[in-house]
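Listed next: structures, encoded as C-alpha cells.
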Structure I
Amino acid sequence: MNLTEQLLTALKRHGARQIFGIPGDFALPYFRIIEQSKILPLYTLSHEPGVGFAADASARINAGLGVAAVTYGAGALNMVNAVAAAFAEKSPLVVLSGGPGKNESRSGLLLHHQAKTLDSQFHIYKEITCDQCRLDDAERAPADIARVLASCLRHSEPVYIEIPRDMVAVPCAEVVPEAPQRVDPDALAACVDEILQRLASATSAVLMAGVEVRRYGLEDKVATLSRRLGLPVVTSFMGRGLLAEQNAPLVGTYMGVAGLPEVTHLVENSDGLFLLGEIICDTNFAVSETKIDMRKTIQALNGQVNIGYHTYANLPLAALVDQMLTRVGAQDKAFNITPQVFPRGLQSDDTGVTPTDIATAVNDVMATHGKMPIASDIGDCLFTAMDIAHTALVAPGYYATMGFGVPAGLGLQAATGERPLILVGDGAFQMTGWELGNCRRYGWDPIVIVFNNASWEMLRTFQPESGFNDLDHWGFAEMASGLGGDGVRVATRAELKAALDRAMATRGKFQLIEVTLPRGVLSNTLARYVAGVRRLNAPGK
C-alpha cells in the first residue's frame, strides 16, 4: 500500500468513519487516492470553515475521530478558526493538509499559497493542535502517524498531518497503533479511595458531567456510576445533551444565575461537587450565583484528578470511571430526584412567535415523532435549546464561534444517518448557511430553524446602543429552493406549528423554516443570563 492508503487505513482503525474536505492543487494527489481507494467516504463542502465544523461535529457525536482534508495555505489557513474551536472544546479532529513537494522549495521562487515561509502553516497549527507531523519520510511515516493519532484520541484534541504532494503514492509500511497508555495502578487505587471517601462524607454530593464524558465514550458507564453512588446528576452548559439516552438521575443543566434556581442551588450548595470531564471555563462557571470554590471540588478532567490542593497526574478519565465502577458494587441506590420540566403544548393561534414558542413546538414534535439530534449555533438559538427536552446536542458553548450550526448539522447526518434539527440565527446563517446547497448531492435532509430578527441580537443585549448590530432581512426562505430544499417564513404560532408538521412529513431534501422574531424578544434563559451577567459585573461587585 502507498503512504496515503496506509494513512487512511490507520484513520479508519482509530475510529474515523468519513472525511469532509475541499480539494486544491496541493491536495489533488491525495484526494484522488481517497476517492479511488474508498477506504473512507469523502464529503466535499463549499468553504473550509464548514469542513472543519462538520468534521468536528462528526467527532463529537460519535466519540471518535473527525477528519477534515484541505489544501495547503489558502485551504488550511481558512480553517484555523474551526480547528481552534475544536481545540478549545476538546474535540478529536484530524486535519489533513496537502503540502508542497519536498523539492519544490529549491526552485528559488515563492510558492503560491505560501505565507511568510513554507513552514508558516505548520507553526500556526502547532498553536491549535496537540501533535503534528509532516509525512516527508516514508520510513518514518508509520510511527509518526501512529503517534499523532494516539495523541488525538488520548487528549481528545485536534492534530495536524501534512502530506507533501510528491509523497502521497510512495510505498509505505503498515501503521501499527501505539500501545495503550500505562496507568499506575497504585495511584489509581489511591485516587479512587480518596474520591469515594469524599463523596461518602458529603451531605449533598452532586455529579456534574462535562464534555469529556462523551468525548471518551463514557456516557453509559457514567450513568451507571451515578445510580450506584446515588448521586443526582447535572450537566454543564457545554455538556448539555449528555446522558440524554441513558438511565441517569439527570436533574438539569447548571447555568448559575441563568439557570433553574433549584439546579443552581443544588450545585452551589454541594459539599461534594464531582466535576467529571468538565472544562473549567467562563461559560460553565463565571455566572455562578454563589462563587464555587474549586479547591473544594473533585475534578477529574484533562487526564488528571485534582482534589483539594493536590493532583493525581496521568489518570485517564476512562480508567478512573472503570475503577470506580469495580469498587461501588452492582446495586443501584434508591433516591428521588425532580427532573427538569420542559414546555409543551404550543397554542396554534395568531400570536407572534417567541424563542420559547420554538422550544415548545420542537418539544411537541419530538414527543410525537421521537428525538432528533440537534446542532446549534451560538446565540439565543443555543439558549433556546436549554428549554428543549434532553437530546443529543452539539454546539460551540465555550469557544462561541458563529457559523458552527449548519455545517455541524450536516456532519451529524453524515456521521449518524439520523435526521438532525439545526438551530441557527440569521447572522450565523449568513456565514455558513449556504453549505445546505450540498445536501442534494448526499441525500441529507435536515430541518433548519432560522431565528431571524435581522440582528446580532445577543450582541445587542450587551451593547444596545450600537447600530452595527442591525442586519437586513435576506429572505432565506426564498433562497432555499435554489439550494435544493424547501423554505417557508413564519411569524405566528399557528404558522410555526404547521411548518414543523410539514417539515417532519417531508423527506429527501432539507426543510428551512425562517422564523421572524421581533428585535428585543429573547428566550427566558438568555434574558436571565444577560441580567445575571450585568448584576455580577455591576460596580461594587
Structure II
Amino acid sequence: MLRLDSVSKQHGRQILFLDASLAVFRGEKVGLVGPNGSGKSTIFRLAVREEEPDAGQVALERGTTVGYFSQDVGEMHGTSVVTATLDGAGPVAVAAARLRELEVRLADPDEKEMDRVVEEFGEVQSRFEELGGYALEARAREILAGLGFSQEVMDGDVGALSGGWKMRVALARILLTKPDLMLLDEPTNHLDIESILWLEGFLKAYEGALVITSHDREFMNRIVTKIVEIDGGELTVFSGNYEFYEKQRAVLDAQAESQFERQQAMLAKEEAFIARFKARASHAAQVQSRVKKLEKIERVEPPKRRRKLRFDFQEAPRSGDDVAKLNGVAKAYGSRVIYDDFDLLIRRKERWCVMGINGAGKSTLLKLIAGATLPDRGTVSLGASVKLGYFAQHAMELLKAEESVWDTLVGSFPKASIGSLRTLAGVFGFSGDEIEKPCRILSGGEKARLVLAQMLYDPPNFLVLDEPTNHLDMATKEMLVEALAGYEGTMLFVSHDRAFLRAISNRVLEVSEQGVHFYGGGYSEYVEETGMEAPSRTECE
C-alpha cells in the first residue's frame, strides 16, 4: 500500500534517510521506532506529500485512502464536538454541513424562499441518509465515548476544549473514516489509561494497514506486528512486536560488538607482525604479503554505542513513618461530590498509584495532599520531617519563557557544580546546544523533563506526581523507572503508563462512583485481583 524506494532526505545538515526503503502491506500494523529527531514524523509527512524526498520515490497504491493523525491539529471552533468529528468524513460531512445551514434558514420566520429551502432540505436529507450519515453520527458518538467524552461534552462547543481534548477529537475524526491506511503519530500522548485500552481494542479490530509511533511500550507490544527502526539514516525491519524488537536489537548489537572486536584483534596481531619483522630481509615476503592482505580487508565499522540514560538519586532525607494523613476529608465542586468523609494514611516507603476514570478525583487527591487545594471539611496533614515534591501539569507553565534550560537549572541550584548540572541536563535529554534553548520553544516533553530534573536533583522524601510520564520518550521513561526503583522515599502518583505502574507501585487506591477502594499490592496485583487494567473497563486481555 505504501512504498519508500531508495529515499534520501536531509533537514539542513542532518541526514534523516540515505537510500532507505520500506514497504507497508495491506493489513500490516507497523511500529516506527528511533531516537527523537531521527525522522519518524518525516516518514508520515512524506507519505501524505507534506514533504518530498530529496532523492528516491514515495508511492501509494492507487485508490488508497489515508488518514493521518499528527500532534498539530489546527484550529477547531464554532461547531459541536460531534460535528467537528464528522467534518472529516468527506461527502457525508459536506451534506451534514449543508443540512445545518438549511435548518437555520428553516427556523428563520423571515426566510423569503421557504419553499425552495424545504425542497432542498428534503434532497440533502435523502443524500445524507444514502451516505449513511445518521449511522455515522452514532458511530462518531461511540468513538468519542471510547476516547473519554461524555454525551454533554460531545454536544458542546469544540472551541471550549483544551488542546489535549482537541487532539482526541482529531483522532476520533481519523478513526471514524476507517481509511485503508492509518498513520498515527503519538496517538496515546493525551489519552488516559481507559482511552488507551479502548483504542487498543479498536486498532486490533481495524482491518486496514497501520503505521504508528508511540512512547507507550505496552500499547506498541499489543498492536504492532512489525517494527521499523530508524537510526543513522537507515531503516531496519524486525518482524514482531516491540518486545521482540528489543531482544533482537540486543542480539544484533552484541554480534556487531563481537565482530568488531574480533577484527580489531586480528588487525592488531597482523600489524604487530609487520612492525616486528619489517626490517628483516628474511621475512620481507611474509611482511609484504600481510601488508597486501590488510589493504584488501573490508574494515568493520565500530558498532553504534546506544547511549543509555542513567540518573542516580542523591539520598533523600529520612521522613517520619507517617508521611501523610487525611482525616474526614470532604471535597466537592459545585453539586459534584468528589470525596466525603475520606480517610487515608500514607506510610514511609509506600508507593501509591491512584486509579480512576476521568473526573473521579485522582488529581484532586494529589492537590489536597500537596496543599494546592483545600478540603471543604476535614484535615490534611504531613508527618514529621516530610519534604514534599509535587509534579503537576501546570508546573510546566511556571517555567520562565525567556530563560534557557541551562539558566533554569543554574537558577534552581546556584551552588551546584557545572559538571553535575551538565550531567543532570544530559541525563534528562538536554545535551550540547540544547541547554541553550529558551523555555518558550520547548515541547511538552522537554518541559516535563526539565521540571523533573529540577525536582529530582535534590530529591524530596515524598514525591507527589501527576502524570509524570506524559510526553516522555521510552528511553527517558526507562531512566525514570530505574532511578525511582532505587528511591528510598514515599510516592503518590497518577500515570497512564502501565509499564511505569507495574514497575513502581506497591499500593493501589481506586477512586470510583462506588467509593474508594484500597489494594495491598501494586498495579500487577490489582490487575490480577480485579481482572481489569483500569476501573471503567471490563475484563482485561
Structure III
Amino acid sequence: MPEEDIRIGVFVCHCGTNIGGVLDVPSLAEYAKTLPHVTYSADNLYTCSEVGLTEIKENIKEQKLNRVIVASCSPRTHEPLFRAICEEAGLNPYLFEMVNIRDQDSWVHMKEPEKGLEKAKDLIRMSVYKAALLEPLERIKVSVNQSAIVIGGGISGMTAALNLGNQGFEVSLIEKEPELGGLLKSLNKVYPSNEEASKLLDSIKLIESHKKIKVYKSSVIEKVDGFIGNYKVSINQNNKINEVEAGTIIIATGATPLTPKGYYGYNGKNIISQLDLEGLLKNNQVAANNITMILCVGCRNEERKYCSNICCMSTIKNAMLVMEKNPDAHITILFQDIQAHGTVYEKYYRKAREMGVLFVKYIPEKPPVIKKNLVKVYSDLLNQEIEIPQDLVVLSTPLVANEDSTLLAKMLKVPLEENNFFLEAHVKLRPVDFATDGVFVCGSAHWPADIAESISQANAAASRASRILWKDALEVEGSTAEVIEELCIGCEACIKICPYKAITKDESTDTARVNKVICKGCGVCGASCPKKAIIIHHFTGDQIRAEILTYGGEA
C-alpha cells in the first residue's frame, strides 16, 4: 500500500482511573493527532466497553482507517477483543497495534505523572511508526480430529474423560497401572465430607462401559507427533504398540506420595506415613492410643521448598477418624503452619480441635525428636521443650512429581516448573492451558491438589479441550516465523533453540523449515539467526527499527 494511503486511528483509554487518574489522557489523544499518518484520534473512558468498541468500528468505516492503535491496558487480556472488532469492521486484524500505557506506564509512574505522560507519548509515537509498516496477514486453517487423549486414570483423568465422552467425543484414556483409580484406591475417606473414597471409584464402571471411551491400561506413551487438532500418539501396552490420533491431549498423570525413608526413623510399623495410616483405617487396624502426627516431613526444606497443599487437611481428617473410633485416644499434631483454606476447611480444623485433637507448633530449626515411647518437641508457643507419650508416629509427606514427568514433558513440548510439576501458560488467565496449543493439564500433575480441586480442574481442562473439538477446523495465529531459503545456511541454530520445536530441517534443500501451526512468533529464532534469514511477521526488522529510531524524538 502506498505511504500516502496509510490512515491510522488512535484510541487512548482512561481505563477508569487506572490510566486517567495518573496521565492526562485527552492531551495524549491530541498529541497523537500530530503524528504522521494519524487521521483520527480520540480518548475513551473504557475503550473495551460497548461504547468504546462501537466507536472503533464506526470510525474505521467513516474515517476509512486502515490501521488502528489502542493505547490502554495489557495486550495479553484485550488484544484478541480489539482485533476481533477490527475484523468485524472489515479490517485485517493484523493491521491493529496495541500500546500498554497502564501496566508499563501509569501503574509504575503513579508518583511522577509528568514523566509518565512523556513516556506514554513515546510509546504511542513508537507504535504509530510501527503501525505504518504493518502488513495484512492471514490466519492458518487447520482441520481438527474430533477426539481426545487423556493421560492418567486417576480422579482427574477419569473426570475429564467422562466429561468429554458424555459430550459425544471419542476419548482414549491411558493409564500406566493395571487398574484405573490412581491414589484414590489407597484412600480410606475423603475430606471434608468424610465420604468413603470407594464411592468415587464407581466412575470406573461408567468409564469402562462407556461407548465413547477406550481405556488403555498398563500403558505408557512412547512417542508424540503432530500439533493442535492433529496429534498422533504411540502407546506401548504390554509391549504392543498402538497408534492413536486425537485433536487434543489432557495431562492428568497425578503425583506420587513421598515415602519418608530416612525421616524420623520411618519403619512402616510404629513410625508410618499418612498413606500407611489410610490403609490401617480402611481395615480398622488402628490400635494405638497415643498418636503423634508430624506435618511437613520431606518438604518446606532445602530439598523441597514447597508446601504440598493437601497434607494438613489429610492429617486432620485421619486424626478425626481415629477419634471417632476411639474417643479415648490422645492425638497430637505437630505443625509448622496449618493450611485450612476457606471457611469449609477452617470449620473442619476447628471441629478437630473441639474433638480433642491437640495442635503443637514446632519450628524447623528445632524439629521433633522421637524416642522409644515419647516424642520430644520444642513448643514455639510455650517457649520450652515438651514430651508427648506415643505408641504410633504418623509422618505427613508431600506429593512429589512423577519420575516420568520430564520424559512426557519433552514428548509433548510443554514446560515443567522447578519441582518438575507441569507449568501452565498463565496462573490466572490460562490455568489449565499450556503455551503449546491443544494440550491441557489438571489435578496433581499440575500441583498437589485435593479431590474437589482435581475434579474442578479436570472439568475445566475438558471444557477447554471441547472448545477445540467442537470445531471442524481451527484458525491459528498468522504472526509466525518464515525462513528465507536463499539466505539460510542450514546451521540449525534455530532448530536447537526453538522452545516450541516448530522448526525442522528440510533435507532436500538443507535449510530450516517452520511449521507455522506450532510456531508462536516468539522471535527467538529470528534474533539468533547469524544470516538474518528468518522474518517474524508482525515484528519484522523494519517494524522494530521504526520503533527504535523514533524513541525519544522524530525518526
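Miscellaneous remarks
- Sorting I, II, III by FRET efficiency 1/(1 + (r/R0)^6) of positions 379 and 451 (r between Cβ atoms, R0 = 30 Å, to 0.05) from high to low puts I first, with the largest value.
- Here volume of the Cα convex hull per residue in Å³ is compared for structures I, II, III. The highest value is that of II.
- Ranked by distance in nm of label points 7 Å out along Cα→Cβ at positions 91 and 435, structures I, II, III are topped by II, which has the highest value.
- Among I, II, III, which structure scores highest (criterion: distance in nm of label points 7 Å out along Cα→Cβ at positions 171 and 283): II
- Given 0.05 for FRET efficiency 1/(1 + (r/R0)^6) of positions 459 and 531 (r between Cβ atoms, R0 = 30 Å, to 0.05), calculated: source structure among I, II, III: III
Since every read-out is calculated from the coordinates, none of them should be taken as a lab result. Nothing here was measured: the structure is a model prediction, and the numbers come from that model. Cβ atoms are built from the backbone, for glycine too; each structure is taken alone.
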